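Just below sit the structures, each encoded as structure tokens.
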Structure P
Amino acid sequence: MGALLRVVRLRKAFGRVTVIDGWDLEVEEGERVAILGPSGCGKTTFLRIVAGIEKNYEGEVTLKAERIGYAFQEPRLIPWITVVENLRLVRDEPSKIAELLAEFDLEGFEKFYPWQISEGMRQRVNLARALLFEPDLLLLDEPFDALDLKTKIKVMEHIVWKWKEKRFSMVFVTHNLKEALFLADRILIVSGRPTRILDEFVVKERPSSFLDEGISKMEQELTRRILNLLR
């Protein structure tokens, strides 16, 4: 195993405003990394750079992944085609699509248009689309905010199950400490603009579920770490 993603001295500015300032990091094959930081600090911009959407930056980004799955903050489904047709654009394999629709509780909505289903359901289609690609690297941009708590837990547990099966690498951004602790092996704590990587938190004990008591203990430790860094 080696680094799937290597970032060296990454800097990104929009005009005179520096957003990302000198990031150095690596993500190993099969590793799950969360990025935790304030709003507007460049987390989404970083994912866009990794995905190749944003190309105007300084520094080096080396990526060995052949397939990238990206669950955007907003679903970004094509509104004039159905749920199943949106998924077929990624991979036209009916059995895989049916499997994911069932796993995300979307059976019976295959022929609905995005505007006919709820925001939470659209976001589940967004997540299913990212996983349908069977990525080497999965990028998640705060994809759980539109989900109710019960659905969010089920979806996150499904992502963990898929990771255990496929061992893809994962980078995701969030404001939610419990989400980060449940899904990540390592959490990068970043500052406000101009954004720097302040520290990392290694999740030493893997929680068995989102309701694991160990998450609450780690959340307290992580909260203290963040508050100390931001003093």
Structure Q
Amino acid sequence: MVSENGTQTQEGSRAPALKPLDEFEGTLSNRVYLSLREAILTLEYRPGQILRKQQVCEALDVSRSPVSEAVARLASEGLVVILPQAGTYVARFSMDEIRESAFLREALELAAVEYLAPVITQDQIRQLKRNLRVQEALVEDGDVAGFYELDGEMHLLLLNFTGFRRLAKMADSVWLQVSRARRLILPEPGRVVDTLAEHRDIVSALEAGDTEAARTATRHHLRQLLTYLEPLEQSRPDLFS
């Protein structure tokens, strides 16, 4: 099987698991899109793996039309690559895209914490601390997937606390490929523990109203990603374009 960069792709014998459509909202094609998108972002579909539309139709019990619409949306986001006469493949990672996305996300989050530090409310601090307590419990339980979700919720809280309605959507858009790549490194020994400590530093700085400390802690936290991902480009070239 030839992949999008001309190399052979090995397909696993197991069909990727897709969440049932009743767990999502919206039109049928939107729910199919969300189910497929989650499977790609969580690496249920591996980079370079073929995405068979008929297999998706059978798994979700839908016709081909909503699947084709969903795949077109995923292609517009860069999550899949459609090759005429060859098939549809889950996009491999691109370090150039990841570096650019990380740069843009850092700019947005640094601006957010700088804005928040002098004005953050006690109720907002309580929400962040509540999130941290759940993160701590998930680390103790060894629940990496659950920790990942709470990690995302914490960053979303910070962005939404600014009151700027488009900020979170913009950050999610630029972070899409990075979000998928992060799944590769969270299982690394000690990474979730370090991430939790970095989160605590951010919240502590915000609670103290220390703008510079909040920026420093946020910058340090976000830049850890590349220190883990860049070596993977060499050790796992099959995952990168």
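Which structure, out of P, Q, was FRET efficiency 1/(1 + (r/R0)^6) of positions 36 and 140 (r between Cβ atoms, R0 = 25 Å, to 0.05) derived from, given a value of 1.00? So the calculation was done on P.
Given a value of 4.1 for distance in nm of label points 7 Å out along Cα→Cβ at positions 76 and 196, point me to the structure among P, Q it was derived from. The structure behind it is Q.
A value of 27 was derived for relative contact order in percent (Cα under 8 Å, 6 or more apart); which structure in P, Q was it taken from? It must be structure P, since only it matches.
Using the calculated result -10500 for helix-only ellipticity at 222 nm (-39500 (n - 2.57) for each DSSP H run of 4 or more, over all residues; to 500), pick out the matching structure from P, Q. Going through each structure in turn, the value belongs to P. Can you tell which of P, Q yields 19.2, 59 when Rg and Dmax of the Cα atoms in Å is derived from it? The read-out comes from structure Q.
Each of P, Q could give mean count of other Cβ atoms within 10 Å over residues 92-99, but the derived value 13.6 comes from P. Ranked by Rg/Rh (Cα atoms, Kirkwood Rh), for residues 28-83 alone, structures P, Q are led by P, which has the greatest value.
Coordinate-derived values only; no laboratory data. This is a predicted model, so every value here is computed, not measured. Cβ atoms are built from the backbone, for glycine too; each structure is taken alone.
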